[in-house]
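Laboratory data are not the source of any read-out in this text; all were calculated from the coordinates shown. Source: prediction; values computed, not measured. Cβ atoms are built from the backbone, for glycine too; each structure is taken alone.
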Structure I
């Protein structure tokens, strides 16, 4: 028998022992509790991430009426064709790229401020906290605050610039200033996160190499570019990738500042365009889904390009 065991008797004879009893596997309560807790994010992703993704993919090839699959008709690539041939979509792409320039400005300023705060200055922890506060506040609340600050008649921005009375700056109504208003607000509210991460990255820079470069006669800029920046390049790359993805998905700021899309539709981003297709045009849910998938492909392509280019400037050996 397979479960029987062979043993030697005292006189050297071979004997057969009965099979060993099978041990019952105890149920570990901690293992069960850990599995249940770990499955919560997975279940959440399946319900609120993967399932909507599949439905959106199906809707992109259908013509739907309102928000139901009832009476939905298969139209193939017609929705994608409508999006690509819509001039407003390409205008929204340009607007997104223009407003997304705030990401690069925010990164540069975040690095500069973090580098200054890494020095021995008085109250640097307080400054870090002040810079980080806008990041943890509600985007809608911050945007409403800036909306009042940019007000043409009684806004504090015009008060500071002395542009009140007969020659005020119409920040939110003039196409020349609207994009600048959005960029200024986005830079101000987005620097805090970068400052915190850059500050943490700067603490890991090899100071002996910095001191050696100074002894060799290297200037401050040369030391930063050759030693400090390569050491913090992984953090810079992470902030760049996440910042670009966030910029391509921007919607809340321009929607709060100008629900109509701003002057000359300068505030209509790609997601704003998608939003309009869903709620302002009857029966255009399929077109909105198609535009969402086009945006997803754009983000994928841009991210892949960033990863390819990162091999030339990101160093993980510092």
Structure II
């Protein structure tokens, strides 16, 4: 089990992490979710021993890892910049980890071929990595991080550069792969759909602090702070009285609704439209409307809450 306690990291004059607590049990997948600059990658680097710690501890099964060099922690880390070996082909890049851990060439290459099939690169085993696209290099890096089966696997935006269809397929493949292994996984992402699909728990990080640590359904259905609610796409508003988080489909157009505003814009979302309604105080609310009942930009509308749609938030 990984245990991070009161972890603080400084990058120059910036406190990149501020008193972060995190636990990850064997077999558990924890997704660290947050915007760019929130400290997600710094957290992984600190756990891996690549970033000096200003305060706090990183421990494995209760043993403090202070002073344990990166290569002796048996942690795997997939970097955002891929960090592939340019002088080796695809197969050799993925087989490198198992070989370094003592596997025979035959066993290492068999493991590499299996993982290349998982990430959709079967047939490219002998391709030079410099000849791959950015998305293909990212998938090679993902397969290479999985190959040695480290006791803790850390993935930094592993699906970030992939198109939506490929990302959706790999989310399914990774979830099935994680379900079959008994190792701990920490996955960093800025995409909440990805985090909800892959994580047993989601840790929302912002400005170097943990804002919420809970199961995906709880993070979505009961955001702990206004930041979490807004980052996930909820409206954060006092238009209906107390400070509430309201998902866009929790609002309806209703001529008798208590909140008035004007339609400032609209976007098509396949089976519905999302309209932006600007209120008298210049705040804006996102509202889901059926495709056959979309008001024109500039139209005055009234809004009402669906029963039970408002989620109470702390005022500070």
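Supply the structure label, taken from I, II, corresponding to helix-only ellipticity at 222 nm (-39500 (n - 2.57) for each DSSP H run of 4 or more, over all residues; to 500) with the calculated value -8000. Matching structure: II.
Could you figure out which one of I, II the value 17 for relative contact order in percent (Cα under 8 Å, 6 or more apart) was computed from? Please list the in-between numbers first.
Details: I: 25; II: 17.
Here the read-out was taken from II.
Identify the structure, out of I, II, from whose coordinates distance in nm of label points 7 Å out along Cα→Cβ at positions 94 and 126 was calculated to give 1.6. List each step's numbers first, then the result.
On the way: I: 4.8; II: 1.6.
Of the structures listed, the value fits II.
I have 1.0 for distance in nm of label points 7 Å out along Cα→Cβ at positions 270 and 294, calculated from one of the structures I, II. Which structure is it? Of the options listed, only I reproduces it. Here mean count of other Cβ atoms within 10 Å over residues 198-205 was derived from just one of the structures I, II, and that gives 23.6; the source is II. Can you tell which of I, II yields 321 when volume of the Cα convex hull per residue in Å³ is derived from it? The value was obtained from structure I.
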